[in-house]
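Scrolling down, you'll hit the structures one after another.
What follows is calculated from the coordinates using simple rules that are stated; it is not laboratory data. Since we're looking at a predicted model, the values are computed, not measured. Cβ atoms are built from the backbone, for glycine too; each structure is taken alone.
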Structure I
């Protein structure tokens, strides 16, 4: 269960020069040493392809591809570890990593020839090898979805930015780590001034890192930052970070972490807002609270799909009439954008009874859906014959001690339902990513019968029905939510827990 949902439930429940072939990484078993003959370069080129740990040969699942320049243990070992860590944290999706092993980096990664670097200036040929030969080869032979990222460090970073400026369609995203933009008297910053405007509407992403201070100036990362601030067109999403207290080699770790995170702008977690659905009384507005990172969330109230110009989600959304709330999370790769909707109707407070019953009754079923195997009155703790694969029906009463809005919180298992006053309020169809369901409803002061139909199949899912009364709702502040946990917990009422 994710931390933010738990909170809600608690509240309301080196620069190197290589002359020979690179070494290869052989620690991770999910990889393949492969090669391709390049007619452009007139030589055989060695690559190492790392498929995601979740990949199963023969499946239809496809993945983004990360191409790593200066491959081998020097860079690919680090990148694989960082990528897998972030994947585990839900910050990047499973990704194919292609380690592009080098032969003469001074030749392959530089855009122009310098007399002091005899083999330099082969960058354009190498770029066409990547674009016209290697990428098509990977797309044909590996489960690629066609969204590619290019990563490079030092001269590789120089190559990355040159690739963006000259062949922006070759890759979706570009990560340049401490790039050697000093090359040829600042050749890349110079051509960037004329080429950046042509990137309008390409929807590329560019992440550039440097070392804070004189090092960034010497590498001309500061120059590139200034140019991007001045000339970067709409549609190019970019970020430049200058790290303090890092070396030309050590900067690769933070840059890879931040660069991958920026490249996707993604979070595996589901969009979370509560209450998820409900009933609103005209003239008595409610608040919907959004949890987690809301920076890239936009919403509408008329059921249409939110766009980038739609209002942003800043912790809470006010609703004062019938609405279909739709929230969309925008990422830097449209295939990972997500949406979630909730329906809010208008009505009057549910009618209360003047008296209720103190007992909570249950029916327990196994194979026969019509004949209960056990039934009775719930006392302190309900003990059932099975831990899984059963159906439970619970009938009880709640007392609304004050009039106003109540938020019901329901944790259950697939197709379980919660009824109040014989009205179905919640139909649980959740998952590990959406464990807690909520509903807001106006109540009078008095007594209300409730009913739970619970189907238990997943051992990880339990049953709990709680509610937050009007006084507790008023205390919720999504900005400083954790500080309100003790106070709100005092207002939390648990009707039933299994």
Structure II
């Protein structure tokens, strides 16, 4: 499949210029917002809900990566607490931590060495110490050493989701590019339909005047005059319908770019979508490797694989270090008696009645679902690509036929008009020739639009519908 030649491109520009572009009569030129395609696309990217959601998903995934990375590193905590108690054990523990414990806390004052029975006296200072307070400043360092690979699997999962979010963002961008292209080129198409309708109105008015003259001379009957007037009313109605459609295309473009003040907009460029080089088989293979939608699903599969590893890590032991230092004081001021601790904690869940097995089964099931979604998406994309490939070839052929049909219809209309002026043709034949010409012109407009959109659809399936694939030529406003 070859890229359109410069002569075809020039022919298309000439065709559109010949069809004409009707201005917005109700707005002055200074008040019209004129947009290039890239300006319209950038405005849409900045405000459409789809892109805002996509950017939020990327930010969420980036946050998950930061959180998972943080769990791999030591954690330092600082705390300050105040406590009070009249319980014997609590009060004695506070005194020990403060370095304030004395022999009298054991009831030494109540002990009489010469009286053996005093050994059985319950000391008041130990059992009923009264209210006692402690103020503690503490630093604690937790060092993860081994967790069965769970923390690293969490990080791998977060990175996979981030990759999927970025691929999804690219897919959303290309889908939005297609929408903007559809709206932007839709304005051109609607204008061309209006221009076709205007030509039909001009022709119908000419037929009405001609019929009036011939009726005055007695060449044609009153029936031809009425038929010409009815035809004029019909084509004026079609022009109104075309203008209504044009207004709707402007509304669609205005919504996409986020223009809420209803200021009139207009387009300034004629667009052309380039075709990729390569055979059908080569492009299909690249599509399966490069399509952002498939890459996003691949990232989700990678995340699901990490989830399986996370679930399986519960079967393995974990070991962590704990280092702490604390200061206990009798009043609220920082400082006091300092003490430190180093601990190593080894834990291993040996039996849990199948809870871990259930978690692994759930993770494997979700992985299977993600793989099935990727397989389904690949099949759908193959069908979409094959159809787009054939539609592109058909659209190019359709444009050629429509261009030839216009030249033939114009000549047929010219001949029927001459025959009608000489009285050897009927009004019915003349109107039929004009209707065929109008239809040929409309068909060419539709064919040009379909060709652009079919090419864009092919590039979207390939994952290559970027602004660089859309060339433009400025219009003379």
| Comparing distance in nm of label points 7 Å out along Cα→Cβ at positions 90 and 426 across structures I, II, which is largest? | II
| query | Which one of I, II has distance in nm of label points 7 Å out along Cα→Cβ at positions 194 and 314, as calculated from the coordinates, equal to 6.5? | reply | II
| query | Where does the value -22500 come from, among I, II, when helix-only ellipticity at 222 nm (-39500 (n - 2.57) for each DSSP H run of 4 or more, over all residues; to 500) is the thing being computed? | reply | II
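Ranked on mean projected area of the Cα convex hull in nm², for residues 162-417 alone, which label among I, II comes first with the largest value?
II
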| said: When percent of Cα pairs over 33 Å apart is computed for each of I, II, which one produces 51? | reply: I
| said: On distance in nm of label points 7 Å out along Cα→Cβ at positions 58 and 402, which of the structures labelled I, II is highest? | reply: I
